[in-house]
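Colleague: Structures given as structure tokens follow.
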Structure 1
Amino acid sequence: MNPCGASNDAVFGQLAKRPTILMEDSTMKWTNPVKPALGISAVFIAALASTPVHAVDYNAALTANPTNYVGKCPTVITFKGTISARKAGRVQYKFIRSDNAFAPVQTLEFASPGTKPVSTTWTLGGPGFPVQDRWQAIQIVYPTNLQSNKAHFLVKCATPPEPKPEITGYKMPGPQGACVPKGSRFTILGRHFGPQAGKGVALGGHGIHVDLPVSSWSDSQIVATLPDDPRIQERQWYYTGVEKDSHNQWLSNISKNITVCPSRKPDLVIRQFGLKKWGTCAPNSAVMTFQVTVANIGTAPSPAIADTALVQVMDGHRNWGNGAMLGAIPPGGSQTVEIPVYYLQADPKHMTSGAPHPFRAVADPGNRVTESNEGNNQSAVINAGAPKGCK
């Protein structure tokens, strides 16, 4: 009679359904190749002779999910299994792994023969994680020593995508950092710009696309220049973005805008204009002299242009008048000059018959200075009578 209370035939009959069993104790590891003639296991001959606890009274199985993972790491592999007992009592077990780690021993109480579920997880993977076969198994440690199947799995960590460049703001050179003047450098702030190779920076919006020259590039800052391109309008906003150097794809967001400052240009106006004195009504003499003050209300100095009259006083009736040269005038500055009007030898009678004469002062009459406003160069009209002494 078998010490477990069953006949040897019965035990062997059950064994015939399990051609391979792995059984461990503290001193040996058994596998039971089935003898073709007898259909019995040598391990159970040893068991019949040594202990009343049999491996066939217990069973454990485990599966991994997923068994082949490819994706973002770290990831979690879930293991679900069962432990079965053919008799009531306590069963103690632990999870073991292919990296030689093991979990604490846990206990199941079987009030009667049956099967109970067990589960665990394994979080693993990261940069440089090697792809290799791994497994986890259930190890029953009491009342017998038995290992379940090995639940094998593979983890292949996908290479994380390169972060997309992101523009977060700007550092601008304009007044109070509110705008960018044409021809000026400004700094694009952000992150993940990466190496410059294969990339560029462009300005867009309002139907234009303009490449921006780059003077320095780092992962968080790009220094670019806003070109003096006629397509770029002053006081207008435009977005900027990092793009492929082939211009066929934006690589970054284009949700941040810059505003183009009004250009720094002079703006000449007539601040004061009046008749200062009468002269002598004689050939080659000044018959009257006007005094004119020219002011620069622009944002850049007005230049001094050699051999060019930058302010002029003229009679509105005909070509009679004179001009004067001006020096450079800084923004907010002014210059006062006296302009004599000489005896009109080509038509002396006009000096008397044409009176009163509508004289007007004009700054930059030849449009030699590029100004921010070209429409405010003239003064009001002064009506001058016939020069004194002329008949």
Structure 2
Amino acid sequence: MASSVRLRFRFRSSGSRGRERGSVEGRCDSIRCSSTASTGTSLEQLARMTTLSVDTGDLETVRRMVDTGLITDATTNPLFVSQAGQSGNPLYQEMVDEAVRYAVEECWDPDDPHGGRLGLAVDRLAVNLGASIASIVPGYISTEVNIKYAFDTMAMHTQACRILSMYSNKGVPTSRVLIKLPGTWEGIQAARKLEATGFKTNITLVFGLAQAIAAAQAGAHLISPFPGRVLEWHKANDGYPEKMPVEDDPGVASVKQMHCYYKAYGYETILMPASWRSPTGEDPLDEVLALAGVDRMTIPPALLDDLAARGSILPRRLSPEQGKADCEIEKWDELGANEFRWKLSMDGATNDKLAAGIRAFASDTYKLEDILRNHKDMDLVNF
């Protein structure tokens, strides 16, 4: 059996800091609020307790979701930007064409350390897509730095500033932009630098408590834990059955633990889980429903449609008050780089899924780079 954190029994922390006094299931799973939002569809009920974001880069879908009056934000990732680049849809093709023209006109340094014209075109396309989404949603949009810089704090900070500058020049207030950074030590330190100068960040690819606490200590505005991928890892590596009650879902338990910790110790960092799976194998909304009441969620369109089609009473599972009251984890000291990396290496799910997530985002980025590299107007020779 792989070395891991047995989430359905007790969370264990490596080292002397952050010693937990009790199991998550014993206390955090007790957040089963009796209050319900008992009128309207499940989507309407959920929107009254959790701020909802749509997880897509499709503009028509974003518009349809925003028109419900229940969705305020949108998130994108390298996959969505890559899909826009490959779609052939005239609307998205114009975004690609403009990104290439912009890169050729603006980048004249063949030794540019941030990807040259190709890297600039990737950033510009992400901003073009994000700015179009910003014209539809009233709230935040999230744009991710190039995952190739996942272990370079200064490169991520520089790229983030470039992205924010492009948004500002397009008339999108930077206060509406969340810069997505990977949950590596370097990504979290880039968030610290950006937050210190007033820019908001979203730490993504979060799978464990060490990442969540380090991000909060750095002052990150928001983190995106992935309960579904944690569930996948424990099924594949830690002896969990293929089907189980949602109460035993280690991904759900992990998010609840983060929620408890943040509320107990007064951190303002927002929890916005993403990447959903079904522990029971029967309901794709298992994890969404189990975390009703968390600060925010980003949910793909198909699951939002499913919520809109349901009318059953939706109990609130998480609340700030009970999160604060039920936490049994001692407050951790400030994490340093060495201890952070040690804790990640001792947590099989976090260590493996972070690396897998970086590889997946890199694959999507490479596909997009190939499209831009072969664009008729791209000139990678004449500087």
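Laboratory data are not the source of any read-out in this text; all were calculated from the coordinates shown. Worth saying up front: this structure is predicted, and the values here are computed from it rather than measured. Cβ atoms are built from the backbone, for glycine too; each structure is taken alone.
Colleague: Once distance in nm of label points 7 Å out along Cα→Cβ at positions 95 and 287 is calculated for all of 1, 2, which comes out largest?
Modeller: Values: 1: 11.3; 2: 2.5.
For this comparison of distance in nm of label points 7 Å out along Cα→Cβ at positions 95 and 287, the top structure is 1.
Colleague: Looking at structures 1, 2, which one was helix-only ellipticity at 222 nm (-39500 (n - 2.57) for each DSSP H run of 4 or more, over all residues; to 500) calculated from, given that it came out as -1500? Working shown, then result.
Modeller: On the way: 1: -1500; 2: -14500.
Comparing all candidates, it corresponds to 1.
Colleague: Out of 1, 2, which one gives 18.3 for mean projected area of the Cα convex hull in nm² as computed from the coordinates?
Modeller: Values: 1: 34.4; 2: 18.3.
Computed on structure 2.
Colleague: 1, 2: which one has distance in nm of label points 7 Å out along Cα→Cβ at positions 263 and 311, as calculated, at 2.5? Walk me through the intermediate numbers first.
Modeller: Numbers: 1: 2.5; 2: 3.1.
It was calculated from structure 1.
Colleague: Identify which of structures 1, 2 gives the largest calculated value of relative contact order in percent (Cα under 8 Å, 6 or more apart). Mind dumping the intermediate values first?
Modeller: Details: 1: 10; 2: 27.
Between 1, 2, the highest calculated value is found for 2.
Colleague: Distance in nm of label points 7 Å out along Cα→Cβ at positions 303 and 335 was computed and gave 2.3; which structure, 1, 2, did it come from? Provide the component values of the computation, followed by the final result.
Modeller: Working: 1: 1.4; 2: 2.3.
The value was obtained from structure 2.
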